[in-house]
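Throughout, read-outs are computed from the coordinates displayed, never taken from laboratory work. Being a predicted model, the structure only gives us computed values, none of them experimental. Cβ atoms are built from the backbone, for glycine too; each structure is taken alone.
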Structure I
Amino acid sequence: MRKTGILQAAMFGLLLSSSGALADDITFAVAGPMTGQLANIGDQFKQGAQAAADAINASGGVAGRTIKLSMEDDQCDPKQAVSIANRIVANGVKFVDGHACSGSSIPASAVYAEGGVMMMSPASSNPAMTDDAAAKGWSTIMRLYTRDDAQGAFIGPWIAKKYAGKNVAILHDKSAYGQGVADAVRDTMEKSGLKEIFYDGINAGEKDYSALVTKLKEMKADVVYFGGYHPEAGLMLRQAAEQGYKFQLIMPDSIASPEFWQVAGPAGEGTMFVFPSDPQARPEAKEAIEKIKAGGFTPEGFTLFSYAVIQAFAQGIERAGSDDPVKVAEALKNGEPIHTVVGDVTFDEKGDLKNASYDINQWHDGKYAPIPLD
């Protein structure tokens, strides 16, 4: 038995050597807004990635290698994203779970592609990220999340039907994410027969949106779709409430966090947002959710998508028999599903998810839940 064990160990070592494995551990970077106004998204990234790494390591690791994580803070700032991308490449890290904001992911992706690194975002939804990468032949830029155009195709026609004859305004925060999703919703809503009464961009980070609120009130806007984040959304709702004005706010996935309610308070009551079909409701996620909650964190928002990215890296490496990002990307796009906490997922040739589905969630008394679609 001992000779057999020694032989097996030697063969396994040879396999690791031939696959390009050079150490007993493998490092995955986790890149996102770890500080700043959107640090709650960074927390979701960290919690999900760490929980996945712990679970995989407890089961033997990736081809026997222990996963280690390197946390990188870009504050959702494009310049910082490029800076940390260059550092990640220089440090020889081959896989990145990130970034969060599309405005960070898109410029960082060029650094990763040219450096031979795989980037898989669990949150960035602007189509340009993977469209441009595919056009340039960058095979290692992927996302384990949905696209703005798919989200727009879902919610735009619903708004047109649900609020036919109503006054709908569309706002965005001028970011790659916010404007991208707002434009997608605007396009599909108009094609479904409803034209917005107002379209404009706001300056993110301001503290006073009362003039904008007054304008919306004077225009008698019944519904506002806002492509942006929770700090600005919460402020607009509070300042509208101060004017005795209530509109139906609809948003993309960015407000799937208790921080939205912390900013908006009771003024956030009834706010709707689109999010991929509830990953926390999936049986595949039950064990992961229990362990994350046991650590004092609720796996809302992008937590489970970050978890799934780490799972995808691990399964892709094992499927490819190599940690070469190009080979791993090829293995992940071969049509076979990857088994994750958000369900079985497959990727198209661009590195995007196939067959995404969505819920419309609504905030009530500090919590949100899916609503029936009509």
Structure II
Amino acid sequence: MNKKRILVIASFAGSLIRFRGDFIKSMVENGFKVFTAAPTYTESDLEKINAFGATPIEFNLQRTGLNPLNDLKSIKELKTIMKDNKIDLVFPYTVKPVIYGSMAANSCKIPVISLITGLGYAFTGLSAKARALQRFNEILYKLSIRKNKMIVFQNKDDYQLFLDRKVISKQQPVNFVSGSGVNLNQFRFKEKNPVDQVKFLLVARLIEEKGIALYLEAAKRLKAKYPQTEFHLIGAPETSPSAISEDELNAMHKEGIIVFHGRQTNIEEHLHNNDVFVLPSYYREGLPRTTLEACACGNPIITTDSVGCREAVKEGENGFLIKPQNLEALIEPMEFFITNPDKIKQMGINSRTYAEERFDVNIINNDLIKLIKGVLKI
């Protein structure tokens, strides 16, 4: 019997490995022939995807901004990829792959399961440009996903927003998963037991919407009061309009206020070396992967009571939820852990338990594969 052929579409080749690697391997193990489409693979990306048992294919995609001519070319390329490789089902994730991948697949009469991984800047920003982009994206989503066989959300808030904005109807088939999941064998538990020095860690894109500026200000205040405390930050410099200045980060690093690590790949090691994970994001998240990894490694979580972020915290059990864009609300739980380091151990154990119950990548991948088999009727 011929293997069913699945095309996974991403806007960034590296995310296929970091966020979808286990899913790709699971599909291959379940007897599917898997292709991945993304722009600009590195040699390392190609090697890893081939090692998963999948076939990488490159296509042109402008990740940000709007250029109708380039976007039409992306749709045309995707249609060619689908036809040439006799694709049976398309699985796109993130904004542009969902929109353009769905348009291409629908025109080829290929079934689509689209994964909404968060709505990002266009549904977060307060500027006139952001509001205009939001309206435009709503139209594109409505046009592109209305014929999809299944729309998978990572949180109920995004689903409700799509209903409220009439992007989808209640009749359209939807499902829910707890983010991309986390590999509990890769992100192992390590018990926290700080005595007189508490270490905080934030891992995120270095943009305002991720709450980086709030974290930096909290670090300034708390470092002056508790000089032994450490505030670690991991993230690559950004070119976004709301990017945090790399010069500012380096200056604060030299002053000893923060420990700025730049881009890092060994996130598990950093989670083990630090005590409490912080993400004061007000970005329109799906379900941030970093918080799931922190839970798995046994870090208590401080994050915002906002879309996507709140999913990773049981209030008072494995961390605290705070009001978005509120410095005092951020400082309060950070100071709590500094002055009550004995609470970190049990909250960290609770984080791991929560990850095992809800965020195990095997549970999530099995759910997605059941959806795929259901759509393909196999």
Seminar exercise, completed: When I, II are compared on distance in nm of label points 7 Å out along Cα→Cβ at positions 214 and 358, the highest value belongs to I
Problem set entry | Comparison of I, II by distance in nm of label points 7 Å out along Cα→Cβ at positions 118 and 190 - largest value held by | I
